[in-house]
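Laboratory data are not the source of any read-out in this text; all were calculated from the coordinates shown. Since we're looking at a predicted model, the values are computed, not measured. Cβ atoms are built from the backbone, for glycine too; each structure is taken alone.
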Structure I
Amino acid sequence: MPKIELSAVPERRGSGYPPPYDSPCATRVRQRLGDAGGLKDFGVNLMRLPPGGWSSQRHWHSHEDEFVYLLEGELVLVEDGGETPLKAGDCAAFPKGSGDGHHMVNRGATTAVYLEVGSRAPEDLTTCSDVDMMSANADGRFVRKDGSPISAA
């Protein structure tokens with residue numbers, strides 16, 4: 001059946017980032033709705049971001065378009081060019097290959113809820129803008145920008 005029972009979709013807290021890059025995202029909660037619905041060409045995630053949390057490290061994708069739609073709360077979108085407030089009903093799009101790193105930060109007093117949609121390009125490389133880290137969809141490993149391993153702090 002096409003209907004997805006939200007209560008049956010597992011919640012994943014935090015991120016897959018290695019320490020210490022994982023700490024700003026430790027409170028985020030993701031439910032992979034696209035996976036639950038059997039989607040293969042693109043992903044859809046329901047995200048909950050409590051006050052003080054980051055959606056991710058600031059990053060950009062080589063081969064993957066990304067889109068977010070804010071359902072509840074307020075967030076601040078941080079990009080190379082500055083900060084943009086987002087409120088419920090606002091959306092943002094991040095074209096692949098832009099080189100403009102982005103992430104969202106919850107500086108409000110309530111949990112923000114948003115949908116995150118992205119293509120699943122196997123050749124995608126995610127590059128972090130502010131830290132020495134990148135990851136390839138091909139293997140999912142996080143490495144330094146020169147390709148060397150990230151050792152735990």
Structure II
Amino acid sequence: MDDASARMLPEPTGKVILTISGKLSHHNGKGEVRLDRAMLQQIGMHELKTRSYASTKSSIWRGVLMRDLLAYVGAKGTEIEAIALDNYRMTIPRDDFDKYDVILAMENDGKQLSVRTRGPTRLIYPYDQYEELRTHDSGMRLVWQLSRMVVR
């Protein structure tokens with residue numbers, strides 16, 4: 001890496017639950033960032049009380065603000081391709097993460113997300129706070145069982 005601000009990030013010590021690749025200035029090996037739950041929590045946890053696109057009941061979601069995560073990995077692109085365990089893919093404009101408090105959720109109502117509960121990570125938008133997010137297109141951006149992201 002020739003970027004003066006490039007830096008090596010710590011290696012995960014637990015099970016990797018998210019891998020980020022693409023246009024990054026920071027990495028922890030082979031030009032990508034592998035993150036375990038503890039590493040994500042150290043970035044800073046936030047709470048968001050909202051319904052999801054398909055739910056009528058509000059829940060309390062806890063996780064990392066996407067803009068904080070992208071800053072942590074030194075993301076340089078304008079789009080993020082979110083890829084789920086089942087290979088579902090959604091390209092999301094990076095502007096979403098600057099405009100809205102989108103979180104990479106790891107907990108729902110005090111319980112850690114697992115693959116069985118659509119985790120271990122999933123994207124949650126603040127639907128209750130912004131009427132313009134209550135659309136089908138926005139609902140498609142709620143990637144659950146998120147395992148990889150590619151910054152483009």
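Comparing distance in nm of label points 7 Å out along Cα→Cβ at positions 85 and 125 across I, II, which structure shows the greatest value?
On the way: I: 3.8; II: 2.4.
Largest value of distance in nm of label points 7 Å out along Cα→Cβ at positions 85 and 125: I.
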* To do: Assign the value -500, calculated as helix-only ellipticity at 222 nm (-39500 (n - 2.57) for each DSSP H run of 4 or more, over all residues; to 500), to the correct structure from I, II.
  => I
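With P(r) over Cα pairs in 5 Å bins from 0, in percent, for residues 13-60 alone coming out at 5, 17, 18, 16, 14, 14, 11, 5, 1, pick the structure among I, II it was computed from. Walk me through the intermediate numbers first.
Details: I: 5, 22, 22, 22, 17, 10, 2; II: 5, 17, 18, 16, 14, 14, 11, 5, 1.
The value was obtained from structure II.
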* Asked: So Kirkwood radius over Cα pairs in Å, computed for just one structure, reads 15.5; which one of I, II is that?
  -> II
* Asked: A value of 0.85 was derived for FRET efficiency 1/(1 + (r/R0)^6) of positions 37 and 93 (r between Cβ atoms, R0 = 30 Å, to 0.05); which structure in I, II was it taken from?
  -> I
